[in-house]
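The numbers here are math on the coordinates, done by the rules we state, and not lab data. Just so you know, these numbers come straight off a predicted model, no measurement behind them. Cβ atoms are built from the backbone, for glycine too; each structure is taken alone.
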Structure 1
Amino acid sequence: MRIILASASPRRLEMLNQCDLSFDVIPAHIDELILSNEPLETYVKRMAYEKNQVIFNQYPQSCVISADTIVVLENELYGKPLDEDDAFRMLKQLSGKTHQVMTAMVIKSASFTEEVLSITNVSMTSLTDEDILAYIKTQEPMDKAGAYAIQGKAGWMIEKIEGDFYTVVGLPLNQCMSILRKNHVVDLQKA
């Protein structure tokens, strides 16, 4: 069965490549605006579902994997920064605090649909303004939810995590592979 990753994220592509899966990448382009009074858990699940549906409708004989990741501090959504000032604001607010990273994932084929919401607590060390400015200069935070990449140059900023590391990167990999194996989409013994 053809597997399609409905994401433009290089991190998700890299994670699936780690598993030696054969798959195609077809990003889904949807309106990602949050609805008025929409709970953040509902929002992230809706985004993953809508991304999946757009691609599944075009390729109904495939198995489509989609995901969406958000960063949440005190019930406030931290998406991708609009610019360097926005990245500075986000990192300044996350500094020295524990926040949640929520990744919703949907895996759908003609015979099954499975949805996952994985939440990991991430504790960030206290950062100086100079730390934040130096990190922003690398440009790494500019396309990341919460303006940081745990698997990249921001790794040193993270004191601890409670939960799944791969959820923070953007795809709960263990759950993804478990679903694909359980539904006989992949057989790791043959890989």
Structure 2
Amino acid sequence: MKQHILPATLLTLCCLVLFNIIYPLAMYGVGLLIGPNNGKGEIVAARGRTVGYARLGQSFTEDRYFWSRPSAVGYNAVGSAGSNKGPSNPDYLKTVQERIDTFIAHNPGIRADQVPSELVTASGSGLDPDLSPQAARVQAARIARVRQIDPARVEQLIKAHTKGPLLGLFGPTTVNVLELNLALDAL
């Protein structure tokens, strides 16, 4: 028994040091050396002031902007998490239905079955900065009406800010909400 306990204890201690100290410090060092803004993220500035981070979602609730995907953590990067509520949870279903009702109220002419799920459900991290092109397009009529611009111009902006999968293979086609809203403001 002694011959098993000592190696197991040593292996546990080595793994604790390796995975809880050495690896996190190494990743932090890599982020400082090669990460954007020395590991502090891609800061987005407009008109001389910081407006957000390129890879972190943020709340847009005004009708003149594209709305982001909902966040279970209030877009707080410190507490990144999902709601952990399943599709059979009555509280979750109530929240999703309220989001659908709010979206339909602000987007006349859209039916509940036309609302993309990503506009009413939070992502796993609660910080998703992107939408699908479909989720952006479903909001285009509202934005064109509120801003009194040609709907075709809004569609052009969506198309111009649509990014395809990495190498054409990996991941979905997305639109960054912050960048798209900044482009709207620049019109």
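Source structure of the calculated read-out (distance in nm of label points 7 Å out along Cα→Cβ at positions 8 and 136, 2.3) within 1, 2: 1. Each of 1, 2 could give distance in nm of label points 7 Å out along Cα→Cβ at positions 144 and 160, but the derived value 2.1 comes from 1. Suppose FRET efficiency 1/(1 + (r/R0)^6) of positions 24 and 176 (r between Cβ atoms, R0 = 25 Å, to 0.05) works out to 0.30; of 1, 2, which structure was it derived from? This figure was derived from 2. State the single structure among 1, 2 that was used to calculate Cα extents along the principal axes in Å, giving 50, 40, 26. This figure was derived from 1. Given that helix-only ellipticity at 222 nm (-39500 (n - 2.57) for each DSSP H run of 4 or more, over all residues; to 500), derived from a single structure, equals -10000, which label among 1, 2 identifies that structure? Of the structures listed, the value fits 1.
FRET efficiency 1/(1 + (r/R0)^6) of positions 48 and 104 (r between Cβ atoms, R0 = 41 Å, to 0.05) was computed and gave 1.00; which structure, 1, 2, did it come from? Source structure: 1.
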